[in-house]
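> In what follows, structures are represented as structure tokens.
A short reminder: the numbers here are calculations on the coordinates, not readings from a lab. Keep in mind that this is a model prediction, so the values were computed, not measured. Cβ atoms are built from the backbone, for glycine too; each structure is taken alone.
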Structure I
Amino acid sequence: MKLSNEIKNFHERINYQLKPLPISVLKSHKINVGSLKNAKKTQLKIRAFHFTLLSIERCVDSSAMVFNQPFKWKKIGGERLYYEKELTEFALQCLYLMHIPLGECVVQRTGKKEMIVIKIRPIEVTELTAEEQEVIFRKVRREKEKQVTFGADLELMIRNKKTKKYVDGGAIKNKQIGFDDAIALNNLRVYHPIFEVRPDPSVHIPQLHKNLNGLYSTVLKETSKYQYETVVDANPKQRFFLGGHLHFGNVPFTFQDVVSLDTFLAIPLSLIERKPSLQRRSHYGRLGSVRANPYDGFEYRVLSTWFSLIPNALPILQWIEFIINNTHKINITKLKQKEIYNYYNNEKSEISIDDWARENKDSFQDVNGSSLFIDYIDCLKKLKGYCRDL
């Protein structure tokens with residue numbers, strides 16, 4: 001069968017029906033689009049099918065910019081530098097947000113954290129190399145054989161109640177409570193201010209919730225010993241941002257999986273967040289913030305930390321399980337502009353949970369999800385303002 005037909009059948013199988021959007025949509029997601037600003041800054045060209053990389057090329061001739069000549073590109077593989085990995089994830093995110101499942105994106109770093117899109121477009125099967133076509137063939141013919149695994153890592157900070165100084169991430173001795181890579185300096189001493197709670201993954205959501213509850217209790221017990229308090233705002237201090245990441249194993253990792261989570265998890269959760277960080281949502285928490293993991297799946301990085309929500313999170317975790325197991329049955333339309341604007345621009349949501357529920361309840365009637373949807377909405381209404389310190 002021709003690859004174009006294989007791709008069509010694959011999209012029918014996963015129920016991906018979204019049509020490509022104009023490049024202007026990227027600005028709604030706080031992404032800058034422009035021309036090459038500085039030829040000395042790293043520029044990458046990414047080709048991908050959904051979130052599967054087909055090829056990565058680095059611009060190797062900056063003089064082409066001066067003489068208005070075609071750029072020279074060099075194919076790169078696993079030897080990418082750290083900031084090139086960030087650029088790669090950014091390019092994949094842009095293709096996702098524009099609904100381009102088979103496409104090419106040229107991106108460039110313009111500052112320490114700033115990145116821009118230089119060019120983005122769909123590509124045809126006829127433009128692909130034999131190697132790129134083979135990667136897609138393997139992707140679309142992949143058979144789901146194993147159960148989905150569910151995991152998480154939740155970030156928080158801990159500070160002394162009296163001095164208000166933050167505690168180093170190594171203060172709690174537990175193999176499932178570690179610290180993030182973020183560092184801070186204090187009196188020439190390096191410390192890690194962001195703790196990470198990392199429960200054992202499970203194929204059963206109730207077991208994952210039990211694992212989370214155990215670590216939640218451990219953290220509260222340890223902090224109570226030393227007159228410490230947990231801090232769980234999305235942006236508690238300057239450049240530090242706290243996320244509540246979800247991990248999925250044995251999942252195809254397609255646009256359909258991620259748009260389902262963005263639409264039916266991230267957006268409604270954002271409506272109840274008491275103290276959101278618009279800065280985090282515009283960067284680390286931008287819709288479509290994901291990365292592949294070593295477990296034949298992906299890490300969903302959009303959500304702010306929900307550590308304080310853990311004891312009451314079972315209905316939400318069950319909802320997540322339902323979404324991931326039924327993405328191929330859910331009919332999804334593009335996000336409404338008001339939802340996108342509200343997500344990135346309003347600290348106090350202008351959309352109520354009830355309004356959102358009324359607009360989305362019919363999406364699950366054909367997949368026996370109505371009762372779970374009701375439980376999910378009831379849970380959100382009870383937990384409005386969940387980002388609180390403990």
Structure II
Amino acid sequence: MKISFFNQEITPEIGSEIAGYAPHDISLGVHDPLYVNGLLLDDGENKALMLGFDLLGLDASFLAEIRKQCGKKLHISESQVMATCTHTHSGPQTRTHAGCDPDLAYIAKLMEWMEHGLDRLSEPQEVNVYYYSVNCDANLNRRVVYPDAECCFLPHFKELLPFADGPCDKELGMLFFFNGNGMPVYTVVNYAAHPLCSHAAGKASLLFSADYPGAVRRIIKENTGSECMFISGAAGDMFPKNYESGWEGVESMGRLLADKVLENMQNVRRQKNLFSSDPAASRKARYAIETPRLNFSIETVKFTPAEEKMRKYRRTGSEVLMELQFLSLNDDICFVGLPGELLAEPGLEIKWHSPYRKMFLLYNSTGYSYYLPHGHCILEGGYEGKATFLGPRDGLKLVNAVVDGMYRLKET
């Protein structure tokens with residue numbers, strides 16, 4: 001496999017709206033720049049472009065245009081372009097929300113920046129690909145649910161932190177690309193936790209920042225010289241343990257995750273199939289993806305929200321169509337692009353039923369359709385249970401659609 005990549009700055013102008021908390025907060029400065037990271041994979045027959053934006057989210061129409069324009073420039077189909085947003089709460093307003101509109105001037109500039117990034121793709125280089133994952137205890141479930149199934153939203157009641165014991169997805173997923181000399185060239189990191197460590201009272205909440213995903217990328221590059229893309233997983237109800245703790249919180253969360261990645265960057269190439277009965281297999285790297293082959297698809301799932309929800313979230317018609325996107329490397333890895341903020345519980349359910357060895361869930365990838373909760377979340381109430389199009393049985397429908405889509409992709 002060959003890869004090439006680019007990093008394009010996308011920091012907005014100071015004085016523009018900053019998204020993530022209040023609808024019309026105005027930025028006061030820049031703590032650290034925002035980027036779109038691009039990674040182009042080429043297996044010799046097919047190519048796929050992955051894009052990671054330091055943005056809260058993007059509407060489906062914007063993402064469709066990005067896929068179209070990138071596909072046209074690279075002479076590939078739209079299904080071969082996969083985007084995701086880290087969901088930083090310190091970026092510009094780029095989605096249609098109940099109380100605000102996207103900054104269309106910024107979106108237009110974003111399209112120009114994408115062109116510049118693609119023009120600056122690095123020279124393709126041959127790589128060996130490895131996957132790995134470990135448990136990383138850096139997040140918590142922000143939904144504190146009482147015995148009577150009533151939910152309390154932890155950020156508004158921080159004294160309940162000792163009782164935040166809900167289900168968590170603590171898997172830190174990694175995809176490593178090494179050159180022929182064994183040097184790291186690129187790393188994809190996947191973890192589920194809202195990027196809002198930086199938010200604290202006062203100025204910190206009003207500075208543009210990539211939050212801890214930016215710190216992860218920076219620390220990995222400082223230590224290895226290689227580039228990195230951070231992908232947020234099913235983080236709908238996942239918070240960093242040190243949430244809303246300011247810039248020290250950003251650095252400590254970034255350091256914790258990056259150190260785990262650096263540690264396993266060494267480990268992944270050392271492990272062999274020692275227990276294999278095949279002597280040849282026992283000498284191979286256990287987590288290597290042999291002769292990677294790309295496969296890809298986009299599917300659509302239909303929901304029929306209640307009329308009052310359609311009005312609340314400023315949607316017309318009686319149906320909501322949500323896209324699911326799939327990108328696989330052999331039978332080893334599958335990336336799944338999601339249309340909003342999937343909660344950890346349905347995210348874990350998808351992982352448990354995946355036909356691939358490992359899967360990476362991509363947050364806010366094909367659109368922004370608010371929260372994507374499980375059915376009991378809607379019964380419990382709380383922020384995520386109310387800020388959703390979905391009905392009580394729709395979360396299971398979404399899980400089944402994702403799992404079925406993965407099986408269809410694997411069987412092609």
Structure III
Amino acid sequence: MLFFRDADRKVLSWCSYDVGNSAFATTIMAAVYPVYFKEVAAFGLATNISTAYWAYASAVSLFLSAFFAPILGAAADVKGSKKRMLFLFTLLGVLSSGCMAFIGPGDWKLALFLMMGGTIGFSASMIFYDALLPSLVPAHRIDTVSSQGYALGYLGGGILLAANLLFIRFLPGTAGARLSFLSVALWWALFSVPVFLFVDEPPPSPEGKHLSGAALFLKGLERLRTTFREIRNYRNLFVFLLAFWLYNDGIGTIIRMAAIYGATLGIPMSHLVGALLVTQFVGIPFSLAFGVLASKIGSKRSILAGLCFYLCITFAGIFVREIWHFWALAIAVGMVQGGTQAISRSFFASMIPPGRTAEFFGFYDISSKFSGIFGPAVFGFITQVTGSSRLAIAVLSYTFILGIVILRKVRG
């Protein structure tokens with residue numbers, strides 16, 4: 001990385017963080033840990049109860065990160081401390097992931113606690129990571145670099161997930177799964193180093209130089225209130241956030257509940273992890289393709305195309321009966337997941353007023369996290385009450401339908 005030009009080194013260093021934290025998204029959030037929780041940590045709990053507990057814990061962790069992160073984001077803009085906050089939440093995620101290796105049979109409370117800690121670290125760190133993007137490259141390159149970050153994230157998450165699949169297959173008992181959790185902590189920590197070494201911290205506002213502690217937190221809260229009042233004046237941005245609030249709920253719920261849904265249907269862990277591994281590698285070229293597509297037809301139309309495809313995936317998910325059905329859906333998700341999220345991020349970044357990136361990305365993140373509360377919570381409630389995960393999947397369709405309707409009102 002030292003041999004690249006300065007601008008290229010900064011972009012690669014920024015993308016490197018996506019390589020690192022994607023290990024948490026794949027192994028912990030999506031593939032191995034949900035199944036480990038269901039088969040090991042939640043041993044003795046009824047199937048519908050363990051699924052509901054997992055969904056509720058996901059919702060609570062997203063609520064906590066959604067509540068505090070925007071205030072911290074506004075404070076980071078004032079103080080110029082985006083990288084410092086990124087480091088603290090990365091540390092929380094790394095430590096939580098590593099401690100998961102010590103979870104044994106029946107330790108469902110500890111398992112949920114560590115999952116919540118890791119999710120908060122992962123989710124909150126993304127605010128400060130995303131907020132570095134607008135100052136990293138010119139506006140005309142944001143779509144491309146955002147897509148590159150997602151593509152490299154898919155590659156990194158996929159490589160480690162493939163290694164973890166080998167651990168699980170060839171090591172006895174739960175040793176492979178436990179080792180995979182340690183590998184996530186090490187991978188995330190290692191690939192986070194370049195962003196702290198080579199990416200510059202955007203300058204603080206003049207008012208932030210003499211603030212610290214409680215005064216800085218209160219200043220962040222004040223700016224958050226101001227932003228909330230002002231953001232309604234940015235009608236285009238505000239309408240986009242409403243649409244994003246809805247459709248990202250569906251995307252996030254699919255990511256968090258896919259493996260545990262498959263386990264409920266009786267699909268073996270090897271097929272669950274293998275299918276989600278395929279999702280990662282399918283996502284690499286399609287994330288890059290979405291960046292090209294956005295340059296041809298525009299960001300808004302590219303997102304709409306991805307959401308229509310997601311709606312079809314949701315309806316198809318209701319009828320999963322065979323193992324190959326799950327594999328087919330995993331491939332379909334890989335075709336749109338990274339691209340839709342990457343273009344959403346860059347589309348939003350293009351609408352942010354200069355000098356307000358962490359603050360406005362705090363609202364972007366709060367839309368993501370508060371929306372993410374409802375999807376898993378509704379999924380868990382319907383599963384617990386009816387005993388049917390299929391019905392819970394069907395309900396997800398509303399997030400994409402309403403998201404499409406509202407996004408059409410955004411000026412491209």
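> Matching task: 151 is the computed value of volume of the Cα convex hull per residue in Å³, for residues 21-244 alone. Pick the structure from I, II, III.
It must be structure II, since only it matches.
> To test your reading of the models, identify which of I, II, III gives 191 for volume of the Cα convex hull per residue in Å³, for residues 229-300 alone when calculated.
Label of the originating structure: II.
> Please state which of the structures I, II, III yields 2.2 when distance in nm of label points 7 Å out along Cα→Cβ at positions 165 and 325 is computed from it.
III
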